Structure P
Amino acid sequence: MHATRLRSLQALGIFCGFAAGAWLGGAEAPIKLVNPDISPITVSFIMVLGVFLARWSVPAFIRGTSHVRNDVRQAPHLIVWAVLAGCMWAVANTLTIYAIRNVGLSIAFPLWNTNSLLGIFWGFLLFNELHYAGWKRWLGVLGGAVCMFGGATLLAIASSHQSAPGKAALGIFAALGAGILWGTMYIPYRKAYLTGMNPLSFITFFTVGELATMTLLAVGYRGATPLWHELVGAREVLFWLTLGGFVWVLGDLFQQYATKYVGISRGIPLSNTNQLWGLLWGIFVFHELRGASQTVYAQVAGGSILMALGAVAIALSSATEREHSSWQDAADREGRRYNVEAEYVRAGMEGRAHGSDPTGRTILDWLLILGTTTLFAVLAAMARLPHIDISLGWASALTVAMLALLATCGIALWRTTRFR
């Protein structure tokens with residue numbers, strides 16, 4: 001790859017990581033609008049329904065689903081990896097519900113963002129990331145990891161002051177468990193993008209594993225009839241939870257592109273700036289730390305800032321041309337292992353089209369877009385804001401900032417890669 005193209009793709013990957021942080025951070029906020037009497041399993045199930053709708057309608061809106069068939073013909077093995085990643089995500093997302101309810105948004109986010117540490121490990125071990133990186137980049141990555149661990153420790157200590165007796169430990173373990181599952185989930189991500197698959201294709205199969213796993217968990221844990229009654233009883237909050245799933249998909253899509261162009265050892269920490277957005281939503285919109293002591297404020301703010309600095313240090317340790325050549329070696333290995341055409345693999349790494357690129361949308365695409373829009377409109381008509389103390393001014397300001405990032409990063413993706 002030409003050096004200029006490599007730099008532009010890495011800059012794009014970094015930008016996508018920041019945009020992912022904003023949208024992933026905002027995706028968990030609707031959970032705070034839900035009555036705590038509703039089971040976390042049910043909450044997660046409703047969110048996954050929103051995720052399912054978004055993972056098919058968003059690709060249909062951006063490029064159409066015709067390109068999915070082309071990717072499947074080239075790399076059919078990745079369907080299995082995508083479904084497996086979706087299964088892991090569904091379990092991890094359920095754990096985050098318990099974490100948020102027991103230790104709050106501002107505490108839970110940084111704890112499950114320890115998935116960065118696993119991302120660094122798997123990227124180095126399996127995909128040649130950080131090979132030939134040089135000591136400065138190694139120092140940035142490892143130093144950032146140490147900062148993130150220190151920040152997570154501060155936040156775990158702070159959570160013991162803010163949670164009900166006996167609940168802090170459960171919330172901490174749930175958040176860390178989600179981090180482990182999400183950190184491992186990025187292995188299929190990297191396999192897919194080294195092999196050349198488009199992120200818009202990968203997420204459509206990813207959601208099959210999500211929905212199947214979450215349905216089994218919900219029916220097995222609650223039972224079919226009680227689950228249905230709980231869904232009917234929660235109709236006033238269905239919109240907020242499905243909206244949370246939709247927002248999460250937009251953040252995850254940016255994260256997928258970050259993973260594709262800067263690797264999991266850098267893309268995951270960069271998208272984990274969602275901890276700062278979680279902190280903003282938790283403190284300014286939902287007043288989570290109101291009445292807390294100055295010590296607790298110092299621990300939460302210091303821990304979050306320390307983890308954010310660690311993530312930035314990792315992200316700025318960008319890959320050199322020599323390191324990127326080792327990524328190409330890993331891509332060639334994956335291509336030979338699964339008998340994928342070499343030119344398809346190369347085109348995917350360079351963010352360009354392979355062969356004839358389908359254009360236009362089919363009737364199926366328009367049905368997906370129209371059906372999803374109609375369903376969200378119906379749910380919005382039934383929705384009611386709960387009687388909780390929230391700051392609408394701060395919520396509006398954060399929403400505008402997220403939309404600005406969505407627009408600018410989307411335009412950058414289109415101009416640089418045409419969403420490839």
Structure Q
Amino acid sequence: MKILILCDLFPPAFGPRMGYLCKYMKRAGWEPVVVTEQINDNTFSFLTGEIPVTYIKYYRATGKLTRKIEWVLLFLFDFFFHYKDKKMEKVANSLLEKGGYAGILCSTYRTFPLPAAQKVATKYHLPFIADLRDIVEQYASDEYIAHSFHSFSYLDRLITRIFRHKLLKYRNKALKSADYVTTISPWHATILKKYNPHTTLIYNGYDPEIFFPERYRMEHFIITYTGRLISQATRDPRLLFEAIAKLDRAKHIQPETFRLQWYIDSTSKELIEQIAADFKIASYIDYFDYVPASEIPKILNHSAVLLQLANKTTETGPKGFMTTKLFEAMAVEKPLLCVRSDEACLEKTIKQTQSGIAARTVEEVYDFLLHYYTEWKEKGYTTIEVDRQAVEKFSRKRQAEQFMDLFTELSNTQNNG
């Protein structure tokens with residue numbers, strides 16, 4: 001089948017879900033064709049090259065001030081006139097007019113380009129699947145907004161409230177017209193079923209050809225985190241910091257052998273430094289810049305413990321987060337430490353896969369780290385016996401099969417109808 005995929009992100013930018021989907025669709029003999037926004041990012045450059053992709057360039061300014069002005073103007077133009085969706089709709093029309101397409105898939109973390117996908121699917125009478133990787137309701141605050149408005153505080157709150165209302169209005173309108181809605185966690189599925197009962201769960205995951213266990217003897221006991229700190233409300237590392245400080249006071253660990261390594265952006269680094277300062281553990285911490293996704297398997301396999309940051313699921317807190325790095329950590333079979341436990345989807349999945357611990361207390365983190373630090377001192381590496389059958393259901397190959405099964409079902413229904 002030939003499928004048109006409209007998405008907000010696609011490789012080489014940070015778009016692993018659609019990038020891996022296209023890889024395995026292509027392997028199965030399908031023809032994915034992608035339209036996406038051009039983003040200045042090469043994190044997933046290794047996933048490009050085999051799929052026809054049209055990149056739409058929305059931003060052209062190069063100077064710091066001109067970029068900021070351009071962002072504000074485009075935000076306003078998009079807010080009032082749906083500029084980004086209309087431009088993507090035009091490109092999609094030019095492709096669909098050639099014929100041969102069996103369906104449309106739209107993947108987004110917020111709303112764009114769902115309205116464009118909805119319109120072209122209706123115009124060409126094609127099956128339409130809406131894929132939500134994240135949703136506005138999952139965040140503890142307004143972290144879903146890429147750039148803060150930096151006006152007066154009361155005006156910021158008003159703009160954010162209006163912006164949120166509009167995002168949800170057009171998102172939900174598109175969801176109601178979709179033949180299927182797919183999303184990444186049980187919590188997300190529960191929320192989105194309010195707008196479309198045909199909502200199904202397709203988790204994020206790992207590529208089994210890239211992420212698999214390798215054993216190395218290591219000179220240092222390394223706890224590794226790769227990613228971004230959205231906010232302390234969403235991802236709270238304090239239990240970890242307090243446990244390290246406690247282990248240090250008990251003289252169980254030393255900076256010469258015990259390292260906490262972060263592969264993060266500058267904004268996340270500043271936040272971590274602020275939080276860690278209260279615990280006086282700076283001598284244990286190393287910071288590194290983001291690395292290309294192709295280097296992540298090596299980094300994970302050269303670690304003793306892999307860190308997943310979260311926070312307790314509450315009405316006003318984060319909800320339903322299940323990131324790609326969770327499943328990649330499971331795939332390399334390194335002990336996984338989640339702090340703080342969400343006491344929901346993450347904790348349940350970690351228990352089911354037997355891949356580590358979702359810690360609720362400092363004592364749990366302390367005992368977990370001491371156990372694996374002791375094992376590392378004895379062996380030079382750490383091990384954990386995960387439930388491989390439970391982990392394998394999160395492979396990207398399996399997820400591609402789930403998407404293809406949905407399109408096959410919709411195509412058969414349309415042909416029989």
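Quick one: percent of Cα pairs over 19 Å apart, for residues 136-207 alone came out at 58 when computed from one of P, Q, so which one is it?
Only structure P yields this read-out.
Given a computed value of 2.2 for distance in nm of label points 7 Å out along Cα→Cβ at positions 104 and 272, which structure among P, Q does it belong to?
Attributed to the structure labelled P.
When mean projected area of the Cα convex hull in nm² is computed for each of P, Q, which one produces 20.8?
Computing mean projected area of the Cα convex hull in nm² on every structure in P, Q gives 20.8 only for Q.
One of P, Q was used to calculate mean count of other Cβ atoms within 10 Å over residues 224-231, giving 14.2; which?
Going through each structure in turn, the value belongs to P.
Identify which of structures P, Q gives the largest calculated value of relative contact order in percent (Cα under 8 Å, 6 or more apart).
P
When helix-only ellipticity at 222 nm (-39500 (n - 2.57) for each DSSP H run of 4 or more, over all residues; to 500) is calculated, the result is -26500; to which of the structures P, Q does this value belong?
Matching structure: P.
Readers should treat all values here as calculations from the given coordinates under stated rules, not as data from a laboratory. Predicted, not measured: the structure shown is a model, and the values here were computed from it. Cβ atoms are built from the backbone, for glycine too; each structure is taken alone.
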